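**Student:** Below: a set of structures, written as structure tokens.
Just so it is clear, none of the values below were taken in a lab; they were calculated from the coordinates. None of these values were measured; they are calculated from a predicted model. Cβ atoms are built from the backbone, for glycine too; each structure is taken alone.
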Structure 1
Amino acid sequence: MKTKRLTQIRAGRLVTAVLYTQATAADEPHVRAAKLKISSEARQRLNRRASWEKLEALAAANFDKDDLFVTLTYRDEDLPHSREQALRCLNDFLRELRAARAMRGEELLYIKNAEHMLDNGEEGRWHHHLFLNATGADYEEIRALWNKYGDNVDFQPLLEDGWNYAGRAQYMCKEKPPAGKQTWTPSRNLKRPERCSEMVDDSLTLAPPPGAIVLDAPPPIQNGWGSYVYLKYLLPRRPKPQRRRMPPRTQ
């Protein structure tokens with residue numbers, strides 16, 4: 001009998017899921033109310049509300065092994081004096097990088113930010129962090145294009161700890177943005193996390209597949225008439241599919 005609902009959000013290798021008791025029309029009013037409460041709690045647990053949680057899912061859906069976490073810093077004489085000026089510099093750099101890749105039929109995927117606060121909350125220097133797709137041979141090109149503004153580009157391949165999307169997302173969201181602004185901005189060509197939901201049999205249990213890395217698995221929540229289980233994990237890594245390619249741009 002199908003009395004449970006399984007809802008999952010897939011973002012690349014990152015999967016978050018809840019399995020919860022579904023209320024039915026045949027339930028007594030007090031039973032139905034209890035089940036509706038548990039299902040509401042389950043959906044709220046699954047929904048990503050914080051900025052870093054949304055960033056985590058978007059990064060996981062688009063960046064993996066061999067991609068990059070990049071930090072761009074400015075030299076003293078080119079240091080911006082405002083967020084707006086810093087973003088103009090960053091956008092100019094990304095525009096040139098996109099054009100260079102387009103000439104080779106390669107796509108540019110990124111999530112960018114601009115920040116200037118130190119870890120202790122004091123004013124610091126403007127700099128940028130980016131999730132950036134790597135093409136395999138573009139380190140020097142990135143350095144050369146950023147040289148207009150700074151001499152230092154820090155590359156951190158996601159190969160070593162690509163699973164830690166949450167940590168990197170929280171790091172990019174640590175600074176409070178101006179009112180009405182967002183801490184980070186994605187390129188328009190990014191894939192979005194996929195959500196699916198279905199009724200399942202009573203006997204189904206929520207468990208990660210073999211080889212998965214479990215990131216969060218709290219104890220089940222129950223209220224007497226219903227329950228839900230939450231699980232967050234990374235699927236085993238598969239061979240990386242070939243990046244989407246565009247026709248080379250002709251001059």
Structure 2
Amino acid sequence: MPVVTHGGVSILNAIPLGLGSSCAVDINVEVDASYGKPQPGSALLDTITKFFGERSGREVSVIVKSDLPQGGGLKSSSAVAAGAVSALSSLTGLDVDIPVLAAKLSIEAGVSITGALDDVAASLYGGISICDNTNMRILRKIPFPEGYVFVLLPRGPRREFNPELLRKRWPAFKSISNLLHSGNYIEAMSRNGLTVSQALGYETDVLLKAMELGARASGVSGNGPSLFALVKEGDEGPAMELFSKLGTPIVRRPV
């Protein structure tokens with residue numbers, strides 16, 4: 001049976017502080033693993049299959065089915081990494097720390113700056129994850145508050161960006177981390193999404209308009225370019241209409 005993981009939305013971008021938080025959304029990635037010559041693939045999958053192949057002494061391969069745009073900020077790489085490591089661990093019988101190994105191999109493959117342990121954990125377990133990405137520690141796993149849905153504008157791949165644009169705004173992200181630690185996850189999500197938008201030059205005016213139209217949070221997920229608005233279930237219309245001016249939005253539930 002394939003391993004199913006999930007996409008996600010950022011609550012706290014991990015680049016400035018090393019502390020990161022994400023929540024899972026109902027966009028699935030399926031990964032199936034088998035023995036055999038690996039197919040040429042992405043740097044991430046090549047790195048993961050090489051790791052398990054060398055340690056198991058047999059060639060291994062994975063097949064990925066994903067509805068997520070690559071490089072869009074909706075945690076596609078983390079979902080693939082989590083699924084591939086989980087599937088190959090089960091296939092080979094190798095006892096590994098699945099989320100930590102997926103994060104470390106993501107760094108090795110060059111697809112993540114921090115390893116995105118928070119994204120990997122949310123992808124695997126659902127709900128909200130809070131992680132110390134610097135020291136590869138999962139700090140908390142908690143359910144997402146009920147009664148909300150996400151209006152998402154999937155886009156990708158992202159353009160090149162300079163992570164220093166985020167790091168130099170560390171005081172703002174420190175303030176957001178305080179909201180996170182106090183349990184104000186929705187406010188943290190909105191503040192993070194808007195701060196990333198301002199730092200990286202995305203459509204902050206659209207995101208503020210989403211808030212005016214009733215969204216409880218809005219912003220850029222990850223490092224963009226995908227956008228999100230968190231709304232009460234049943235109140236998706238205004239955000240859908242707003243995001244429709246930029247692309248094709250979808251509605252997904254937290255997982």
Structure 3
Amino acid sequence: MAELHEDRNRALSFGAIAADYDRLRPRYAAATVDAIADGARTAADIGAGTGILARQLRDRGVDVLAVEPDGAMAGVARASGVPAEVATFKEWDAAGRTFDLVTFGQSFHWVDADRAIPRLAALLNPGGRVALLWNRLRPTRPANEALRAASPDYVNVEAAGAGSPHDQMYRMAELRGRFEADGFTVSEREDSWIETQSAGRWLDLVFTYSAHSTLPEDRRAALRAALAEVIGDGDVELVAGTTTLIAQR
């Protein structure tokens with residue numbers, strides 16, 4: 001099976017929905033951003049999308065450069081005042097620049113870890129760190145299992161882009177080992193919260209995930225209708241969380 005980072009159609013699909021992505025995707029837990037921003041003056045946010053994480057870091061006084069392969073997504077980041085360079089991490093020329101912090105917010109699964117991890121040390125100032133962040137959204141009302149049963153096209157958004165919770169745990173353990181083998185000291189953290197969203201907003205959010213947004217139009221419509229039927233007239237209650245792997249050189 002091909003690695004997700006090899007699916008460039010999905011990786012570069014977000015520009016068509018950039019405004020919805022920026023409006024709907026959850027922000028990272030404040031406690032998480034506080035922790036990774038602590039002591040950092042400069043940061044490179046790789047696969048920055050519309051600059052969601054970059055803006056959260058900027059609000060904490062960090063000077064952030066966004067690196068994003070999709071020009072439309074980078075344009076949203078620039079419009080919010082975040083400088084952005086359009087490139088994949090593989091192709092990006094850092095031009096000798098180094099940073100206190102390098103982040104991948106919901107984006108490390110789009111890079112080849114075997115090539116990316118050895119490169120990261122050269123991007124860090126002494127004592128610098130890398131932070132990989134993923135937001136998880138688990139619907140509890142209606143039950144996530146009921147939503148998954150509604151359609152085979154529904155991808156579990158509690159770990160979208162990173163596989164099932166079991167796969168995600170395996171992936172984190174694998175990444176930890178890779179960073180440690182390259183000389184990093186690694187820690188992990190989980191910051192959770194509970195929220196309620198209207199059915200319409202949550203359904204809009206579901207279609208900012210590439211597994212759904214890249215479906216043919218008829219299947220997107222069928223999926224939305226199937227999920228809406230399960231939700232009914234109520235809101236969607238979620239247990240959400242930011243999972244973070246922090247690797248310090």
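**Student:** For mean count of other Cβ atoms within 10 Å over residues 17-24, find whichever of 1, 2, 3 sits highest and give me its label. Before the final figure, lay out each step's value.
**Tutor:** Numbers: 1: 20.4; 2: 25.0; 3: 17.4.
Largest value of mean count of other Cβ atoms within 10 Å over residues 17-24: 2.
**Student:** Compare mean projected area of the Cα convex hull in nm², for residues 33-152 alone across structures 1, 2, 3 and report the one with the greatest value.
**Tutor:** Checked 1, 2, 3; max of mean projected area of the Cα convex hull in nm², for residues 33-152 alone sits with 1.
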